[in-house]
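Pasting the structures in now, so scroll down.
We did not get these values from a lab; they are worked out from the coordinates using the rules stated. This structure is a prediction, so every number in the text was calculated from the model and none was measured. Cβ atoms are built from the backbone, for glycine too; each structure is taken alone.
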Structure P
């Protein structure tokens, strides 16, 4: 078994892995960017190393920096978590070359499943049913148009070959939508996966998204832990997951479980992974394989009692799985709600910011996986996830009641999250009837009703940092983090701002946001902070209410900014590549004559 493992990630998944390492008696090493200095995963690990500035491209995604931190710390293995470098075959190979174990599948398996087109082709040849579409990349919009006309038909999904997690996924309902969908999928594929190639797949309008958790070791054992239903999504990214899936019976579970284990065996898989599929009218289609631990692995852990993270670590160390297929029994029902920093009332617009007070729910059957605390900053540079709230009970109805209770206990101030959305959706008839709830998630008027007033803290309500013992400090020496205690008089309070306090930059930004024009006037302000990816209008354009004005990227998502009223664009302030803050003026739209 390993003696020390470096966790090449941040946030809740880093904390989750560090906890598993602690229980296994393995020393942990964290890495962090400059803006993550105070993040809980950093202080939780036995050691921590600074790896660069805030942007992931300069820190968490730099293979050389991760490998160097592992060498310097003496770690004999690296756990990538999910996202970042988790499904990067070159990173897995770099670990092998450095003599460091990559806790995950071999690079060959990542290669085989990393390209969605190659994976579809492999699965089709293995007899695994796939969603109708191409198994080769489509080079141009014209090529896509021909393929669709000859084989698939509309509506279609245009998907990045290296995509995943909802990135690089666009839908063309008609031929008129094709070019925009093609360009959008290619753009996200290049940005997030360094691969702009796309393929075409039949778009199933309202399928159930059902995935199977698998575990495999290097001794030829491959098992599945049942399935999860992840049908409640926005922009093809998951919001709520549950296990077992409401629409899956024992016979179907055995069928899709075999599909999943066959798929893993076909690429000599080792570790934890997930085979995702779509269930439509009783038919199950292979969608893709995620060669890593999933965000939603927690619900499967709750229903099976099996620690998926630990099993993945054991498998990477060359040990056999501690369980067999016969040991796997699903008991009760588990639900997970992703607590994201998003404003559902504004079509799930990212809402980065600093947390005020923070209190997690507790009680029977309640689990919270989080990577934040009072005063934590949820940065627009990273994923908007704040935490995952998971509950278990004896059946789906009682698990739902328990989740609603837990949501009511969750206290997060000064930050907009999806707690109101989850509370509202889980109380609907659609959820009770185990529908996909797609009608609600796409109903902007229903979402607007979820707007809630901002809770203001008192002047002293800025986190718990002011209660820290003044003689204890954290210092960095040559990029390595140390905790030290200074014996003597504390420095003046003004020398070191208390953790959680907002600086001058944040204050100015808040003032600017509050002074921006409201939706009722001519001014169209930015609803969020981000980077302008696309501008689709020009000065003088006549637009209808709801017309697309520009696209802003924030927290790894593309957000369409639409006209708040009908009229003429008389001023256009933004340009492609520009950075904007919440409240900044984007455009001025005047009333028609």
Structure Q
């Protein structure tokens, strides 16, 4: 620990701390905690099927003593783009982080810049995943790239160029180390003459999930509750975009728990990685499809929940320090994920989808001085709103560059103010990369969700069948009945399409970023009979292409430019 403190001191900006009292500045500290891929239904405060078997008491404390948002959404359910939205307060078509190649360069790291200008001591600790150096922060210690769960390496500020100044923590787990570094900074690096702004980001529970060894027995003998849609999606779920014409693409859209998707599934991926979670000398051929799916699902969920347990336990350490130093109630504490995560719903893994489990983010906020304990809000807020809200609470002017809006008033009054936006916007750009998710966009209101799978890459190519989906989230919260083609919903479809067009205009997604993709978006917007017939032909053509790719052993990859090239092997 002494070595770590010395390194933190050496590589932080000079500090003038008073370690015998609180900060000399009366403004609140801001602690932004984000766990990678931590879905709202993986937090017991949200009351999901997992709440009883895998409670998260320390995260829940923020809801009990503060506020819980039911309708917080990411604008793009993938790591780098979501992080860029939070940091800049801008949608991805504005900040330029469309996909995993996205970065936010020095001079554009808005939150760090604005908090710093206002006299806050700023720090970024943990998973960064935005490629460029987090140079606008006073202090940083960030995982190298995606980062490793064990023996993690961190990039720090030093006398060498970015990426060359590193510290490796051998024999340790990243969740523990990230907490240790944050505690060291709070004890020895933070200039207590100033309030702090700390972005504290865990790698966990990003897949492939690797928990600290002390959690190996956690949930070992428990059968994890299953979502009904793991087994049956129902004949009314989805569209030609997610099923194919006459269901011909069921095996090729969205990666699976069992063997549904032959290109990538957890039945194939998890046994060699986590053999202890499967029978000895496991061979899928010796089991039924139902048995294999159930084993893969349980392995998947147990590893995920063990990582969550590690995060929750480490937050107890962090909160204890804040209490002992008198800073707990003087700190605005925000807990969230960078997006949601599919935990077996619809037999999908990973995120990326606009479906509820992926689009929805957990969002808990504690600040006793202003926020009533136990507050539950249903306002539609987006991750682009997080930054403006943090600045607003700190009394800092929100820069004009931010597209998001502060929801401080919601928290302080307990009510949604008049004129607040009715829709949350979503767009996923990485068409059919990694997890076989088609490109799509849409809006989420408090009651409904309209998804438009336009189905092409940035250049308008590698098309999958376009299709529309509409879900009534009040009567069908698990999104099992697509109402788009229901004659009784014609007026609603027209209303929501108009709202989608207006929302795109409001956020500035005018198609100019990738005109070839926008051409496809517009071509199938009306989705008349001719469009639907063309969608069937695209489905047939894609099936032939995918079958040829599988036969040749080719797998999609995501390249540096963000384009999909199906002729190349996916990088390991």
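In terms of distance in nm of label points 7 Å out along Cα→Cβ at positions 58 and 354, the structure with the greatest value among P, Q is Q. Structures P, Q were shown, and P(r) over Cα pairs in 10 Å bins from 0, in percent, for residues 98-417 alone at 5, 22, 30, 25, 14, 4, 0 was computed from Q. Each of P, Q could give mean count of other Cβ atoms within 10 Å over residues 154-161, but the derived value 24.0 comes from P.
Out of P, Q, which structure matches 24.0 when mean count of other Cβ atoms within 10 Å over residues 178-185 is calculated? Of the structures listed, the value fits Q.
Going by relative contact order in percent (Cα under 8 Å, 6 or more apart), which of structures P, Q comes out largest?
Values: P: 11; Q: 20.
For this comparison of relative contact order in percent (Cα under 8 Å, 6 or more apart), the top structure is Q.
Supply the structure label, taken from P, Q, corresponding to Cα extents along the principal axes in Å, for residues 234-273 alone with the calculated value 33, 26, 15. Structure of origin is P.
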